[in-house]
Structure P
C-alpha cells in the first residue's frame, strides 16, 4: 500500500512536490486545475519528481461542462483532456482519473449516463493511444452505484475504477465500498480517502466524520487491495493531513 496526496491547485506545484516528498508520502496525485496548477512546465515538473523520488498519478478537472448538450462546448472539453493526457504522457504518468460529469440542465439521469459514456469513450481512446490507463471515479447519483458502473465498464473497453471511499458514504444507507469491491475486485486500481458526515463531500481528516475506517480497511484488505491511496484532506492546517496519514498506517497494520 502506498499513500499519496493531491496537490492543492491553490499552491505552486513545484513547492507542493517538495512538501509531499519531504513529509514522507509515496506519490503525488497530480491534478491539473486553476489557479496555480494549470500552466504546467513539464520539464521542471519532471525534474522535480525525479529529484524528490516521487511517483505520480494523474488527476483531472472535475468541473468541466463536458456533457452540456452543445457540441462546441463538448469539443473544447475534449481538447482540454487532450492537453491533460499529453502532459501526463510527457511526465511518464500511466494512471489517470476522470470524474463523471453532471452539468447538463434538463438532461435526465439516463441521458447523463449516455452522455458520459460517449465522452468517456473519446477520452479513453486518447489514453490508449498513449498507453495510459483511464479510471472513472464514483460520486453522487446517478454515478454512485455499482450497477451504473457495471453498465459503463461494459460500454467503455479497458476502463478501470478509482473508488472514492468518502463518496461511497454520501446519502447512502450503508457505505458502498464493500459493494463495489464485491462487484469489481481488481478493476478497482486506486482509492481516495477523506471523511464526511454522510451528507456532503466534506474532505475532513480521517476520524472526524462518521466513516468507520477500521471496518473499511478490513474490507479493502479482504479483497487484497494493495495499491495506491490518496488522502484528500483539504484543511489549510496540514497537520491534519499528516495525522490522517499516521492513522491510516496504524489501521493498516
Structure Q
C-alpha cells in the first residue's frame, strides 16, 4: 500500500484529518501517510498545482495513489473517504451486519454536519473578529462568540445523553470532526467557565488518545498545543486577546481575493 498524501497545516481542520490518519495507522500497520506542509505565508494553497487538488484553495486535501491519484478536499469529505476505504474492520463505525448500523451512521453524519456547518464556521469567525480583524467590531465579536458558546451547550446536552463519546459509545468521525475546534476555545477568547464541564472532559478524553497526541503535531511540532492545555493560560496569555495582530498571509489573502472578485 502506498502512502496517502495529506496536504495540511496545524489548524483545527488540518488536525481533524491528521488525528484520524494517526488512528488508522495505529489500527492498520499497512496504512501509511505522507504529510506535506502547506505554507500560508507563501500562499501555497493558492498556487495552480494545489488548486488542481482543491479548487477552493484551502487545507486539508489528500491524494490517494492507491486509487489512481484520486483527490479529495473538504475535511468531512476526506474523513468519510478515509473511513470508507481504509477502515475495513469498522473500528470507527459499524458493519452493515449490525442491526443499528444505519441509524448510528445517520447520527454520526448529523454530528459531523453540526460541526462542519456550525462550530467550525462560527468559531472561525469568532477567531477572526476577536483577534485578527484590523478594527474591533463589537457586534461581530459578540455575535460569533455567543453562537459558539451556544453550540458548546448543545454538545454538552448531547454528551449528557451519549456518555463518553457523541455516538454509539465509541470514538467515531463525529468526535474527530468537532473536538479540535473546542480544544482552542481559549484561543478564541472563550473563558473556561463558558465551556460545559462534560465538554471539557470529552475534549480531554479525545486529546489524550495516543493518535491525537501525534496528530496534533502534524505537519510539525505545534507550540500552540501546550498553550491550550496550560492551567495558567489566562494569566500567561490572556493579554494576547487584547492585541489585533493578523498574520500577513490573512490580510494579503483577503486583499488578493478582493481584487480578483471586484
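No lab work stands behind these numbers, since they all come straight from the coordinates. Note that this is a predicted model, so its numbers are computed, not measured. Cβ atoms are built from the backbone, for glycine too; each structure is taken alone.
With distance in nm of label points 7 Å out along Cα→Cβ at positions 132 and 148 coming out at 1.2, pick the structure among P, Q it was computed from. Corresponding structure: Q.
For distance in nm of label points 7 Å out along Cα→Cβ at positions 28 and 180, the calculated result is 1.9, so let me know which of P, Q that is. Attributed to the structure labelled Q. Computing mean count of other Cβ atoms within 10 Å over residues 20-27 across structures P, Q gives 20.2 for structure Q.
Set P, Q, criterion mean count of other Cβ atoms within 10 Å over residues 68-75: the highest-scoring structure is Q. Taking relative contact order in percent (Cα under 8 Å, 6 or more apart) as the criterion, the largest value within structures P, Q is that of Q.
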